[in-house]
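Once you scroll down, you'll see the structures, which are given as structure tokens.
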Structure 1
Amino acid sequence: MTKKEFAKLLSEKEVFLSKAEAERKLDSIFGALEDVLKSGEDVNFIGFGKWEVIKRAARVGRNPKTGEEIKIKAKKSVKFKAGKKLVDSVN
């Protein structure tokens, strides 16, 4: 499901008055989530899940096409762990 489809679903469920309003609110929510993660903090919605920034160490990888070893730089990544309530509802 895309963000536009999700916004349409929220407007159909009358969470927001219109699809355009739903899209603006989703942009705002995702922007705030991104800002918090950029600052290095975790975001935890109890029962739903947790987003956290993790550090990945530099490492040596291998080019699958040529077999040549390549250096992969260290970087930060975002990890999401689903909460128990979400996992239970999906199952």
Structure 2
Amino acid sequence: MFGEIIKSLRISRDLNQVQLANEINVSKQTISNWENNNILPSIEMLVKISQFFSVSTDFLLELDNRKYIEITGLSDKQLTHVQQIINDILGYSE
């Protein structure tokens, strides 16, 4: 559920509810309500959350389980290094 996803993402970033609330400009109570599945965020806030955590809105809505890394601004050489690191972690060889 949405609340579990938000909580998991927050904990993975080692943030408490107050810190996350400050990062995305909402109240701690709002974060708590999301995590307890009492309310859902607006579409605008859903986009903001997805950008903050570098996940898709589909991921937040449990429509897609892929995660993304923002690579805008990296050179081709840097992108090659990032891909090599990912391949090493996944155990792929070229």
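Values quoted throughout were computed directly from the atomic coordinates according to the rules given, and no laboratory measurement underlies them. These numbers come from a predicted model, not from an experiment. Cβ atoms are built from the backbone, for glycine too; each structure is taken alone.
Quick check for you: by distance in nm of label points 7 Å out along Cα→Cβ at positions 16 and 80, which of 1, 2 is greatest?
2
Here percent of Cα pairs over 18 Å apart was calculated and came to 67; which of the structures 1, 2 was it taken from?
Working through the options, I get structure 1.
State the single structure among 1, 2 that was used to calculate mean count of other Cβ atoms within 10 Å over residues 48-55, giving 17.0.
This value belongs to structure 2.
Given that helix-only ellipticity at 222 nm (-39500 (n - 2.57) for each DSSP H run of 4 or more, over all residues; to 500), derived from a single structure, equals -17500, which label among 1, 2 identifies that structure?
The value was obtained from structure 2.
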